[in-house]
Structure formats: structure tokens, C-alpha cells
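> Several structures are given next for inspection.
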Structure P
Amino acid sequence: MAKQSNEQVSITRSDVEHVAMLARLALTPDEVGEFAEQLTAILGHATDISSLDLDGVPTTAHPLPVTNVLREDVIGPSLDRDEVLAAAPSAEEGRFRVPRIMGEA
């Protein structure tokens with residue numbers, strides 16, 4: 001990575017080629033150049049944001065206030081157990097029977 005005069009980081013073609021090799025990505029020469037330009041622009045935006053005076057600005061995880069919408073647990077009508085188990089491929093002792101996926105308990 002090369003730094004430009006105003007502390008902005010520039011991603012070089014060799015940086016992109018190195019990361020592509022580590023990620024086992026086959027990139028064409030045109031893609032390498034395109035990604036180098038795009039990544040340099042992204043880092044430029046990050047530099048612009050980091051240079052803002054944000055004293056007194058509260059940190060946020062979302063631009064809008066977010067609250068959980070919860071409801072009370074209410075018991076309601078449900079399916080009949082015997083009817084559901086009758087439609088199951090396999091049932092045993094009032095439960096669905098499924099193949100064992102772990103060793104003995």
C-alpha cells in the first residue's frame with residue numbers, strides 16, 4: 001500500500017494480486033486494476049469520515065431508533081397431537097421418531 005501526499009492510502013496492483021492469491025481468486029489484469037481503483041476509493045471515503053469532527057455525536061449502530069417489538073406469549077389453539085403424529089413418517093411414545101445423529105446418551 002502506498003500513501004499519497006494527504007495521508008490517503010492507495011491500493012496497488014501488487015496489493016490486489018497478493019490478496020487474490022491468498023484468497024485463491026483468479027483475477028484478470030483488468031479486474032486487478034479495477035479492484036485497486038475501487039479499494040483505493042473506499043479507503044479514501046474512510047479517510048474522509050475519520051477526518052470529521054464528531055465530538056459530542058453519540059455513537060449509533062443504526063441511523064434510526066430501533067426497538068424490539070415483542071408480544072405476550074398467549075396460549076392459543078394448536079394442532080391435535082395424535083393427528084400430527086399420524087401424519088409423521090415415524091412416531092414413538094407420543095413424539096416424532098428421528099434418526100439418531102449423536103452417540104448414545
Structure Q
Amino acid sequence: MPLSHDEPFPLEAVRDLLGVVRAIYAAAKQSGASRAELVKIAKVGKDLSDALDLAVSTRDGTMGRRAAWERAELATRRVGDLVDALTPAEPLVLAARGRVTGVRAVGRKRRDER
């Protein structure tokens with residue numbers, strides 16, 4: 001059952017999801033994704049970021065807070081369109097790690113490929 005818009009806005013969860021979207025973007029860029037694909041990912045990230053900004057600047061029970069919830073929910077549904085059950089997590093983790101360490105992600109060979 002979805003949360004009610006009367007509940008406190010899930011700031012930490014939306015921040016976490018924004019981090020996942022940023023990792024998806026970094027991995028897609030490193031793998032040579034098209035400009036259109038990168039724009040699609042960036043739009044989802046911007047919508048999550050905008051939802052966070054709106055939630056922080058408004059109070060519970062206001063129209064602004066409801067708009068923040070709605071924007072976050074829509075963006076969350078669109079995150080599901082960026083990956084599927086066959087999308088490996090390793091490139092996402094390596095891309096995120098590379099953004100932290102400044103080292104470009106290089107895929108590791110699997111045990112059976114060595």
C-alpha cells in the first residue's frame with residue numbers, strides 16, 4: 001500500500017534513489033550510451049532532485065509538499081524503466097565508486113573467465 005501524502009516526506013529514501021540514478025547515469029555514460037539515453041536518465045534524476053528541493057522548502061500538509069510527493073512518485077516509477085531484471089549491478093557500483101575515488105571504473109573478470 002502506498003504511503004499517504006500526509007506521512008512525512010521520505011527524504012532519505014529519495015536521496016538514496018537519486019544516488020542510484022546518478023550511478024546508472026555514470027555507468028551508462030561509461031558504456032557509451034546514446035545522448036538520448038543519457039538525457040532520459042538525467043531527466044529522472046532532475047525530477048528526484050526537484051522533488052527533494054520542494055519537500056525541503058515546504059511544510060507537511062501544504063500543496064507544495066503534495067507536489068513534492070507526486071513528483072517523487074512519478075520519478076520513482078520512471079526509475080524502473082531505466083533498468084530491468086537483467087541489468088547487472090556491478091557496472092553501477094563500479095561507476096559510483098569511480099565517482100568517489102576519481103578512478104574510472106574497469107570491469108573485473110569473473111572467476112570463470114580468468
Structure R
Amino acid sequence: MTDLFTLAALVAGRLDAINGCDREETGLRILKVTEEAGEAASAWIGTIGQNPRKGVTHTTEDVAAELADVVLTALVAIASIGHDPRQVITACVGKVAARLDNAYRSPER
């Protein structure tokens with residue numbers, strides 16, 4: 001099985017081959033992240049039944065699947081702008097982990 005980061009790079013490469021990789025195409029891939037996030041939000045609204053006309057239309061499993069789409073789409077966008085998704089995410093994880101470590105470290109006396 002292909003790992004997530006390799007798959008993102010493969011998808012970006014396939015999109016490059018099919019759609020090209022000019023500035024407009026790259027921008028559309030970034031905008032696709034927003035579209036996917038909107039689908040996750042819509043699924044959450046459907047999970048809590050916030051729209052009285054529609055009622056409960058989704059499950060938390062639907063929301064999780066939509067969030068997974070957001071993650072993969074973001075990784076494809078990262079690869080599409082010429083960065084290694086694995087390196088970018090590793091750096092982000094390190095930054096967040098350091099912040100958490102600092103936030104929960106007791107003050108020195």
C-alpha cells in the first residue's frame with residue numbers, strides 16, 4: 001500500500017499531466033482544500049441536524065471521511081506548489097509539539 005505522502009505526490013503528478021501545472025491550476029488545487037472543508041462543515045451540520053428542514057442527514061463517520069478528504073487535498077496542494085508534503089507536515093508537527101511542550105511545562109522557580 002502506498003503511504004499518504006507518496007500518494008499525495010502521485011496525485012499531484014497525475015493532475016499535472018492531465019490539467020497542467022500553471023498558476024491557475026495550482027490556485028484551483030489550493031481552493032479545492034476550501035471546497036473539501038466546506039463539505040466537512042456541511043456533513044457536521046447534517047450530523048447535528050442544524051437545518052430543521054433537512055434534519056439529521058449525516059453521521060460522524062461521514063464527517064471523518066470528509067475531514068480525511070481535506071487532509072489529502074491539502075497534501076496534494078502542498079506537492080503542487082513544489083514542496084515535499086512529508087517534510088512540510090513533519091515541520092508542522094514539530095512546531096506544534098514544541099508549543100504543547102512549552103504550554104504544559106511547569107514554570108521554573
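> helix-only ellipticity at 222 nm (-39500 (n - 2.57) for each DSSP H run of 4 or more, over all residues; to 500) was computed and gave -26500; which structure, P, Q, R, did it come from?
R
> 131 is what came out when volume of the Cα convex hull per residue in Å³ was calculated for one structure; which of P, Q, R is it?
Derived from the structure labelled Q.
> Could I ask something else about it? Where does the value 6, 21, 17, 14, 12, 10, 8, 9, 4 come from, among P, Q, R, when P(r) over Cα pairs in 5 Å bins from 0, in percent, for residues 16-55 alone is the thing being computed?
Answer by label: R.
No lab work stands behind these numbers, since they all come straight from the coordinates. Remember, predicted model here, so these are calculated numbers, not experimental data.
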